Structure formats: structure tokens, C-alpha cells
Structure 1
Amino acid sequence: MTILVIGATGRVGRHVVEQLVSRNAKVRVLTRDASKANFPIDVEVVQGEILDLASLRNAFKGVRTLFLLNAVTGDEFTQAIITLNLAREAGIERVVYLSVIHADRFVNVPHFAVKSGAEQMLKQMDFSATILRPSYFIDNEVMIKDVVLDHGVYPMPIGGKGVAMVDARDIAEVAAIELVRRDQASGKLPVETINLVGPDTLTGEGVAAIWTEVLGRPIVYGGDDPSGFEQNMATFMPTWTAYEMRLMAERYVSDGMIPEDGDVDRLVKILGRPLHSYRETAASLATRN
């Protein structure tokens, strides 16, 4: 049967599609612009979007298993709830949903609260679901690379409690494994939640130290200043988004994003290999122009 990937054109979704194709899965993607999809020839592309219910219903035809990744937008919750409702109407009960770590705790952060609500819907409506809860994406560091390289400052206010940053490739491979497992299951599987974390729980000072070693020159941590972070973000993104980023950064500082006991070992067992590290990404970014 077909696996539908929603959110296929982002930094995680593209890897999910690649991983599914490598496992000989029958893959369909839903995208706003089919001309820009650029997926392997065997991937079926359906043009449309979540809030266009006709196109969403069309995408669900013949699908048994769904991968759902909702972008962080002002209507993210509406998109998630409508998608899951229409999936259920279409007879789809096998879902892999990309949530976020500590979704049930960081409830003042809008996109965390949204994902917590979607998690509850998956459980209460008796879906056969894997809920993936990633930590902060290592891949986000491409956005601050120039600040590190040009100014010698690591600017993300991640605090001193620790954040177990995770690589998008690890997220995607676990997602693909779970999608195939659920799609091929002879019957309904119970709901499972998997924390997706990196091998190291890093502080702001710790990340600066990694950059110092990689570059061979001093890199300093910019400090715990979520309000200043918000002001910087507001220069190139909507103010509500910048404020949400501030709320999230405040939780980095006050709580961190710390794995539970056994999370790393569980992921290594699922993947059959070590997790990608922050140092690996820093070294790669340091060599790019």
C-alpha cells in the first residue's frame, strides 16, 4: 500500500522520502508546487495543500499509512486536526507524527502546545501511531553559521541546562523505519512515543567550545538572552514568530532539552549505527563558503 508524506519538501521530509524509496516503499507526497518537488521518478506527486480539502482527500485515496509533519504556522493546529480527521474518514489509521520533545511540558510555546494537542487526538481517536519527539535540530545551525564564522560568537541562547540536538537525517531514518513497520504490520499496533535526540547534551558554552576546536580560534557563547534573540529574529521574520522563538529559548534556558534515560541507546538500536553528532555538522559548516 501507499505511504503518504505530508511535509515532504522540508529538511526532514526530503530525507524521509529518500529513506522510504531506499526501502522500496510506494511513496506519495502532497506539495503546493509539483514543479518544484524534484523527487525520484518512482515517487507519486499530488499537488495541493492541507486546507484545500478536495486536494487533501484526493491525496488520501489508496493510502494506508501517513507521515505528518506540519510546518510552524499560525494555523498549524487547524492543519493538524483537519488532516487527522480527514485521514480517519479515508480509513487511514496508521500514522507517524512529527511532534517535539517535551510537548506536554512546554505548553506556553505555541507550536509545542499544538503538537501536544495533536498527540492527544492520535491517542483518543485510537490511531495506530508512532509519535516522534525530536529535540532542537542540529541542521538549524546553518542559519547562524555566518555569525559564528564572521563574528566569533555562538548566538543561540540555549542556556546551561543542556540541549540534546538531533540531526535531521537521524529523525528521517527513524521515521522511515516506523512508517514501513506500521505499513507492513498485519494488524493494528499500539501507540508508541520515541524521543529523538543527539548523542550529546550540549550547553551554550559547550557548543562554543566545539566551534573553537573545529575552527582553531576562540568562539564565545553569546549568553542567555532570549529577549535579545527575539529582537534579532524580528528583523527578518514575523513578530509573532520571533516572539514564539523567544518563548522556546526561555525554556531552553530554564529547562533544557534533556533526554530520558535510555533514549540514545534506543535510537542506536533502532538505527543500527551511531547517531550523527554536533561536531560533525560544525566541521561540515566550517568548510562551506
Structure 2
Amino acid sequence: MKYIWPSPAKINLFLYITGIRKDGYHYIQSLFQFLNYGDTLEIIPNKTGNIKLFSKKKSISNTNNIIIQAAHLLKSKALYYKKMHCTTLGAKIFLNKKIPIGSGLGGGSSNAATTLIVLNKLWKTKFTLKQLAQFSLKIGSDIPAFIMGRTSIIEGIGEILHPIENKKKWYLIIYPNIKILTKHIFYNSFFIKKHPKKSIELLLKTPFSNDFENIVSKKFIKIKKLISILSYYAPTRMTGTGSCVFSEFNDKVSAQKIFSLLPKNIQGFITKSVNTSPLHNIFYKKKYTYFQ
């Protein structure tokens, strides 16, 4: 049977650096909000032992892509834990890419999480979500949040999650057509003043901000201008390490009105927030509609 699996985007409603480990990993506190928008993956398991990725986007590699890494990671863990004779585990994975690469919307991490969850089911390797989340830290610190599937405050390097019920909002997401590599921005974060770790209650009461916004805005004037323009109409911030910026609204009509005022050549979309990943709705609530 053929299934199309959602791979949702996220925005960081706030993002603070609280410290840096000796190995270079950053301790953070961030509010990770799921969106009802994203990529989709068609995953067809087979017994060839080969894992292949297909996409219409020529820039997406079939060899070192995080989707391929995730599939091989699951396969290696199944072998290590002797879940089954897994040398024949294979799959064809078809990626329909909507989330811009290097946008701060978590596309790659989301793709990896969907791959791990779906193949864990299709291959019958029977790992728990917590096990998958722990394994996934090897290839990306944002992946555990996508695997656990709830809007959460994230701490540590991404492995500590505090699920919350956030008020539903509508978001205008603008992509400035700039690809930003997270590792380059994190390298510059050595110059950021570190925040003392706050309680969950205090984090939610304090006005939200993003520690990376100043660094990115100084390097990319286009992003700085977008934030300035949109802030005139609604609360606007950058997500993750960029490059997308988002404006928050109470209803869809308001978001559409502001979007209509922007120059026609600006790329963007309007979507609503969700507290549960659309992928989890399929697995655990038996709903087969998403991204509407």
C-alpha cells in the first residue's frame, strides 16, 4: 500500500544560548512550535538491502542526505540490538520538498524524523520513540523534537523536551531566498553573551527573542530589512539560525492582508500553528489529512 507521510516545518518562537560544551555543542533554551506546513515523504520498504532517495530538486544528494543517514542509522541500531536479520532492509524514499533549504524551518531534521518513525514501523524494528530520539542525536540535535512530535520548550543540546499547549496562531513566513548553514552561524555564536538558564514559567513570561537575529541581520541586510518592514504590522522575528522570518497573527485574514501589502517578488506562505505534529496525528490519532 502506498502512503504519503508528512514532514512538518517548525519555527523557534524564542532561541537563547545558555552555554557551550567543550566539544563545541551549544546548550540552548528554545520554544519549538510545529506548523501545519511541510514536506512529504513517500516511503516504500523492500528487501534489497539498498536505501535510495529520489527528489525532483537537483540540489538534494542521494548519498549524504540526512534522510539517507537516518535510514542507515536505524538499520545499524537494529543490527546492534539484534532486532532482526536486517542486512536485507531496504527502501525507496521519494521526497516532495516544500520547506526551503537553509531557512531555519527544520526541514532536514523533520525529514530525518519522519524517516526514522516510518521505517521503524514498516521495517518492524519496534524501537520506542524515546529510543529513536536518543539515536537521532548522532545526526542532528533538532531531530528528537520532531520525533517526539509535540510543541515543546527545548533544553540541553536538544534532547531535553518540555511539551506545552501553546495558543493557536497564524503565521506569515517569509523566505528571503538566502540559504544559511547552521554550523556557520553557531561558529559566530562564540561572540554572543550567554543567557542564564531560566525556569519554564519565566521563559514564557519574558518577551521572546532570538540570540542569532543580530548576527544574521548584520551579515544579511535583506533579512534585517524584512524584519523591520514586517515589525511595523505584527510581532516579527527570525526562526532558528535563519533565514526565514515570521510574523504572528490571531487569524488568517490578518496574515493575508499583510502578505498582500508586500512586493509580489517576496516568497512566503501563510500557515497555522499546531501543538501535535501532523505525522503523530496519523500514527496515534488515525487522522489521514494534513497540511490543509
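No value in this document is a laboratory result; all are computed from the given coordinates. None of these values were measured; they are calculated from a predicted model. Cβ atoms are built from the backbone, for glycine too; each structure is taken alone.
Observations on the model:
- FRET efficiency 1/(1 + (r/R0)^6) of positions 209 and 241 (r between Cβ atoms, R0 = 25 Å, to 0.05) from the coordinates reads 0.25; which among 1, 2: 1
- With distance in nm of label points 7 Å out along Cα→Cβ at positions 33 and 161 derived as 3.9, matching label from 1, 2: 1
- Which of 1, 2 yields 0.10 [FRET efficiency 1/(1 + (r/R0)^6) of positions 97 and 217 (r between Cβ atoms, R0 = 30 Å, to 0.05), calculated]: 1
- When relative contact order in percent (Cα under 8 Å, 6 or more apart) is calculated for each of the structures 1, 2, the largest result comes from 2.
- Value -9000, calculated as helix-only ellipticity at 222 nm (-39500 (n - 2.57) for each DSSP H run of 4 or more, over all residues; to 500), assigned to which of 1, 2: 2
- For 3.1 (distance in nm of label points 7 Å out along Cα→Cβ at positions 121 and 153, calculated) the corresponding structure among 1, 2: 2
- Each of the structures 1, 2 was assessed by mean count of other Cβ atoms within 10 Å over residues 57-64; the largest value belongs to 1.
- Of the structures 1, 2, the one that 3.8 was derived from, the read-out being distance in nm of label points 7 Å out along Cα→Cβ at positions 41 and 129: 1
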